[in-house]
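Laboratory data are not the source of any read-out in this text; all were calculated from the coordinates shown. Owing to the predicted nature of the structure, the values given are computational and were not obtained by experimental measurement. Cβ atoms are built from the backbone, for glycine too; each structure is taken alone.
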Structure I
Amino acid sequence: MIRICYSDLDGTFLDHLSYSYKLSLSGYSLLLDRNIPLVFVSSKTFVEIEQLEFMLNSRSPFIFENGAGVAFADDSGKYSYKLLSNFNSSKLDLVKESLKQAAKETVFFDEISPEHLAEISGLSLDRARLSLSRIATLPFYINGSSFSFEEIRKIVLPFDMEITKGGRFYHLVPVGCSKGIALKYIDDYYKKKCNDSVVTMGVGDSLNDIPMLEMVDYPFLLFKHDGTCLTDTKYRIIEKPGPAGFSEAIQQFCLDTDTININCESSEEI
């Protein structure tokens, strides 16, 4: 049996405001000590997460753009990706037009500059450029809108598209694009690799993390940076936000599972 840790990035492994992962390192060390893969599951782009993997000296698989794609490193450490879903380009233009008709102040990521994204997100200019390098999804925001999540969702559904909500932005995604579906793809990869079953944990803080948390054996939901929490039922609640909450969730997962008979741990560098 192999243990796998799935984790959101923004507001979980990374601090919501500073994007620092300093306080996540104690939890990450627990995973390294046990050779447990840390698989990031994020709305971030392929190139953003690839850069973070190299910074951590990690070569684990990861899930990018809310489940639109999965990425794996080869023996040399070079990453390549597989798209699990993609937009119909003609319908994308139509749904963008419909959203702007409903809310004139809708702003899509393919319309803004790296400088503007850096200003509204707190990202560095270099990281903002990486964040705009979208392959299969499209983030957006609506200035001064009173539209609810469900109202926006009703606009996009006729075009075979869905929306999800991260820490800062909405994300327009193809129907069938899900962190949970992509997570099963990674699960199956490790089951085949080890010829055995897996025990999984997931940790996140936002609405778009729910499909991931629904799929794992040990789901942990963190408090958000503003002191709120999505729900107080079903998931194990960690009353700390961001990296501190991430490390506490890892500690609890290890305490719960260290006595499990582990027949096959991952032998790759993580």
Structure II
Amino acid sequence: MENKNQIVFVEERRDQIFKYIESVKKATVSELSIEFNVSTSTVRTDLLSLENKGLIHRTHGGALSLDNIKVSLEPLPTSKQNLMIKQKKEIANSANRIIEDGDTIAICTGTTTMELAKTLINKKNLTIVVNDIKIANWLENNTDHVVYVIGGIVRRNFHYVSFTSETFPLINIDKAFFTCNGLNVNKGATIPDFMLAENIRMIINHSNESCLLCDSSKFGHVSFVKIIATDEIDKIIVDKDVKQEHISLFSNNGFTNLIISS
């Protein structure tokens, strides 16, 4: 068991590593191991801790300062739709089991939520609120569900609608399904676009239950704008490739509704 002095030393070292990365902007694990006279496995543990606090961005073999990355850079949906596709389908199938016939659900824009929409042919009498025209089009052509498209301005090349509180209807939703670009215990679920984050929050606030569909590659990362704090999310569904260290981190912070897809 670590004594108090050892714990203080660990925190001091991590603070020094953070300051070092801030100054040099980019550092490798081996470089940090030499600089701070600790093993590479200790460095990796320190970097994970710093990333989970939202202080750095880990890379393969090292870390970057947040000033050295474009956290607001937003990839087009076409560049993401085939990434982690197996994991996204796993997550979608698990999310499908939460939905009951007759539910009113919201499916927010995203490549993972699109996979969820594709599973809904086995459900009956759903009312589905969407802010994504491609998801709406798929549901129209492949299901008999009632599809309600939120009115607003279509964001070119991203296929979703931006809207204001004045145009959002006073409706009640059983379950809202959304995704993110980064999920961090301390920073919550984040995405690059401010307006979209505000819109998703609005949808969640009209819902009885919020369900985040998040593939394992997004755990520990932080994007530009917070959608919602981690402790405000009712369920997080992740694929079975999620690292045990991330599962433990959420558990140790009191989050008990992490669902591992099967």
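Data table
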item: For distance in nm of label points 7 Å out along Cα→Cβ at positions 10 and 234 computed as 2.2, the structure of I, II it came from; result: I
item: Structure with the greatest value (metric relative contact order in percent (Cα under 8 Å, 6 or more apart), set I, II); result: I
item: Structure responsible for 25.0, with mean count of other Cβ atoms within 10 Å over residues 106-113 calculated and labels I, II on offer; result: II
item: Source structure (of I, II) for Cα Rg over 2.2 N^0.38 Å, computed value 1.10; result: II
